[in-house]
Structure I
Amino acid sequence: MNRLSLLLPTLLCACTASLHDGTFPTGSQTLIANADHDALYSVDTDGGRVVRYEPSTGALSSVDVGLEPTRIARAGDRLFVSLRGSRSVAVLDDQGGTLSAVATFEVGAEPVGIVAREDGKRLYVALSAQNEIVEVDATTFAIERTWSVSGTPAWVALHPSGETLYVGSAMGGGIHSISLAEGGKVTELELPPVFGAGEDGTQRFTRRVTGDLYVSPDGQSVAVPAMYIDNSNPVGEPGEVETVSEGYGSAGLGVSRFNPAVVIVPTGDDGNPVPGDAATVLVAGFAELDDDDDGATAAVRSYLSSVTYSPDGSLIYASMEASQTVVVLSSTPIYPDTSAESDFREFDTGGGASISADAAGFASSPFVLIGTDAGPRGVAFLSDDEAYVDSFLDHTVGSLRAKNTRSLLSDQLASGFVSAQTFRGPAATEIAERSLDADVEAGRRLFFSATSTQMAADGAGVSCSTCHYQGSNDGLTWTFEDGVRQTPTLRGAVSVTAPFTWTDQVGTVSDEAQITSSGRMGGSGMSYAEAAQVAAYIESNRAVDLPMKGATTPEVLRGKAIFERADVACATCHSGERLTDNEHYTMFGLDAVNTPTLVGVAASGPYLHDGSASSLEAVLQMSRSGEMGDTSMLSDDEMADLEAYLHSL
């Protein structure tokens, strides 16, 4: 093993911009603690409720809040819940252990992340479908300021000073910081680059943010859950994939096609990030995922859905929702000495070359892998020694044995950081009844599983949900043997848009799920009934709620008229309720391209089969060639009207 040197001396310095209460959530979360440190609040998205749970007594209570509660924030005893399904935030009070709904106020399309100042004066909400962040007065509920942030902003974190807000977007590969005390200046920050093994050995991994961010209680760093992806080396065709790495999956726990990581970005007392000093910690290992006496373990390396600092700031808890695991790592990363000869975590990515994690640019950390119930999505603390996880697929909250975790991390450091420690968390408490149709529930479990060998090869590190964030898309293009293809969205009534994939005439969603799972992800294969369940879950995903959806402004109405003009010919192929004729055509050098639906098209970029059009404006400009409709005769104003209509679909 390499000689190891510390990248950062410590993150636990004395500073003025620290939390008063180390358990107060600095980032958007699905699970948070109350002010008295004796109860937890969890969002029950399926049931439209917020649940209050007291671990010491087992007491449970809940209150209905509205459509799709998604994240929860706290200011004193008042709670704020983003309602993704109704463009709103619900306000709750907790008086004497009893939850009550106080108010609901509108914020914008598809709110996800929400975070409050510790003093309770302001809230910040990410409007994912609107590409905006709003600042809200927590007393009057009035929107004070609004910022444009690209890439489907879904997750937010607030510096303890209240001067800097951090935003993670589902697409784009970076975060944004908003200087709240400096006129609200927005700065885009790329995640640190990491290099994979291409033909020349220097291929850069594509970067994605994958979940809720968090700021350390002392304000000295912000942690970002990320995935470093090789989407450039070709993915084999179904039926021709002989090794895992030739498909969507990986084949081991070193550098591979999918590389989950926690990016730790140092910040100053004012919260200004220092991205040049950031460390990218690769997270992969084996964990116990069941309660069997034989101690069976499974490889875990799927995307991270959230990160949370311990109250003392020394540890980071990262939930890996598709792998039934919480990863606990030191918040002080370790940077290997790359001058020493080593094969430390070296692996073949499938691109014909191999590269070690050290040489690629990944930092390291001692870490513990804790097996959990299915779908761990958020972690909250009642104290340094009391950590809990919210597992949304099993509708449970369970202890993470924080004291035991600290002991295991200490053992790792004492032994020279030989291997990751692992244990199974204790039995969790079911906090909400299951409210989905049984087939939808079963299909969702398969869709979100990177550990079921039916869905993907052992250790592949990929699930359907890896590329289809919340049933949508990842904004990436993937290289196949016959060309580059972009990830399609699965939002809305997908089944009525058959045939499926870009060019192959796949007849049903079930067939496509089978082809992708067993043909490219390396799974052993689902039964017909299981594939139908996955299709049922996909079909249950509602269409995206665009901010202009259904608008009838003069621009939209003029654009609709242009869309339906015979000489422009958009409506020739994009017709009917789902705006597709379900036929296929030759265009832009590709034969038999299926006509995609235009419902929700404004949220499904990039566009065309190869992702070559980054925006709807670019699509319309390409249509001037006459290969896909014909916009060559339209003026700039008419083009703008046509684009406005597309945003309303």
Structure II
Amino acid sequence: MIKGYAGRVLEVDLTARRFSFEPLDEETARLYIGGKGYGTRLLYDRTEAGIDPLGPKNPLIFATGPLNGSVAPQSNRFAVVCKSPLTGGIGNATCGGTFAFGMKKAGVDVIVVTGRSERPVRIDVDGNAGTVEFIDAADLWGKGTYETQALLGRKKSHAVIGPAGENKVLYAGIVSNERIAGRTGVGAVMGSKKLKALSVSGSRKLDMEDPEKFKAYTRDVRAIFKGHPVLGESLKRFGTGGIVNTTNGRNILPTRNFQKGRFDDAMKISGEWFEDHELVGVKTSCIHCPVSCGRDVDVPGRGVVKGPEYETLALLGSNLEIGDIKKVSEWNYLADDLGMDTISLGATLGFAMELRDRGMLDTELAFGDPAGISELIQDIGHRRGLGNDLADGTRRLSEKLGGVEFAPHVKGLELSAYDPRGSFAQGVEYATTNRGGCHVQGASMYLESVGPLTINPQNLKLKADLPIVQQNLACAINSMVLCIFTTYGIVPKQVHEMDPSSLSYRTLAFLLENSGPLFRWVQSVKGSPLLWFEKWLTLITGEKFSSGHLQEIGGRIFNLERMYNLREGLSAADDTLPDRILHEPTFSHMKSGHPLHELLPSYYKKRGWDASGVPTARTLERLGVAV
């Protein structure tokens, strides 16, 4: 077995209450690494087209990668893969906390949960003894994620759902510690199986190819992170909320259900405001991560809890025209405890408010007014009253009540907090990403509109190339499984320190913007490992990894996801953006919205897809994608 893997897949059948430990497939690991990639391969191979996402035939796959279980910074995340009940296509999410570390300590790379229990159950995995217990969970059913984990105790690592998952809210997530695998409704799938919690424990140590070199190199990387302007300074000081003022200044902060890109009270929900007014206790991080991007806040009646991240601040703040960070923190806590995705939640609430404005929904919800939102979030998590409709997300709500043209989703997944009218590559990424409108499947916006070196975000140059490279890299990162923030360190400190008005900065931005062919070629070169995650993979597994290798593996995963979606009935018609984003300008110099129609044909061609968005046989053969 390749080093870095435990070598075991745990198969759990909830219907029959059976389990078995099976060998990890080494060839699949070589082709797909682990995490999201390995999980997607299993999902494609083990299911037939058209299965019910909330039915017993939909497997719920928890997967780690070869870096998980190590002390590498930002490495302890796990992926969850299944068919999404929200989109009907590929579903996946990643999560921090301690569960990935616990899985590897238990000597398990992947856990595949199939079937459905007749009554609430939890699973307890003892990796040392090789046992799996099915334990009645009636006493936990109905409890929030915080109380559930407290009752389960700290001696083991847990992945749990709250009432939102139990009630099959279509954007329910799975929680580990205070982190959540939030997107695409993976928590609803777990709830449909009546599985309340999955606990793991063990004492296995990660087997590495060169542990001494890995340890020494990791010390060097920690020093690099410490001195990096993002990983060691801005994220540590302001958390992800430090992005609020940047996006607001660049007119891409979702405001009033994406009607605008700028919010007058943005400062009051920013990371800077957090630092000055709200921060209590310590800054938190996932296990072994020195970045400490988490924030503790004091929510009245709840105590000191995890504070909201950027996406939450935007979707539950500016998007609702709420400039009260205390309210956003309260709603973030409620969503975390109920176990639901704050991006989809905030987007759905904003959409409902606009429906109300247009006389299409009878509700007291209103932009700028926090009244009733706390109660409604509870109603969504328990599917009560209006909350029952909002629990299905914006696509289904628009199909029921109208407003399809301003429903903020792609493929059924609500848009995250970067308005693509001021970030064209990000718009292409939203439209083409297989799980729907999400930024962490590529994060093109970082290189074109919110990072330290930004190319012109509103011309067509590099806007079809950048999403491909970023999507491929994200697929590889989510298969290792690493935090996407590790890629933010790729831009060196020297670039961060450049004066944006200087000739050298403008020259560098110009060269990047006009580097299309060279940009693609450099990413295809399979040389020696240069970046830390490439070197970590090499030192742990003994296999050689470079940017070119990761682009190939990421492209393989991305195309397999595409083939899964095509099999499930999605098509090029789903590679689009909301009509509002396409046709309503938010910049004075724009006559329309995002020029997706001008960029999509080029994206398809560069992807090796035909004009209908279908990967060609040659592309699949080149990448080794068996379908």
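Readers should treat all values here as calculations from the given coordinates under stated rules, not as data from a laboratory. These numbers were taken from a predicted model, which means no experiment stands behind them. Cβ atoms are built from the backbone, for glycine too; each structure is taken alone.
Which one of I, II has helix-only ellipticity at 222 nm (-39500 (n - 2.57) for each DSSP H run of 4 or more, over all residues; to 500), as calculated from the coordinates, equal to -3500?
It was calculated from structure I.
Given 0.10 as the derived value for FRET efficiency 1/(1 + (r/R0)^6) of positions 301 and 597 (r between Cβ atoms, R0 = 35 Å, to 0.05), which of the supplied structures I, II does it correspond to?
II
The value 54, 52, 40 for Cα extents along the principal axes in Å, for residues 221-468 alone was derived from one model only; which of I, II is it?
Computing Cα extents along the principal axes in Å, for residues 221-468 alone on every structure in I, II gives 54, 52, 40 only for I.
As an exercise: distance in nm of label points 7 Å out along Cα→Cβ at positions 93 and 589, calculated from one structure in I, II, equals 3.9. Which structure is it?
This value belongs to structure II.
Given a value of 7.8 for mean projected area of the Cα convex hull in nm², for residues 429-532 alone, calculated from one of I, II, which structure does it belong to?
Computing mean projected area of the Cα convex hull in nm², for residues 429-532 alone on every structure in I, II gives 7.8 only for I.
For Kirkwood radius over Cα pairs in Å, find whichever of I, II sits highest and give me its label.
Greatest value across I, II: structure I.
Determine which structure produced the value 11 for relative contact order in percent (Cα under 8 Å, 6 or more apart), calculated from the coordinates; the candidates are I, II.
I
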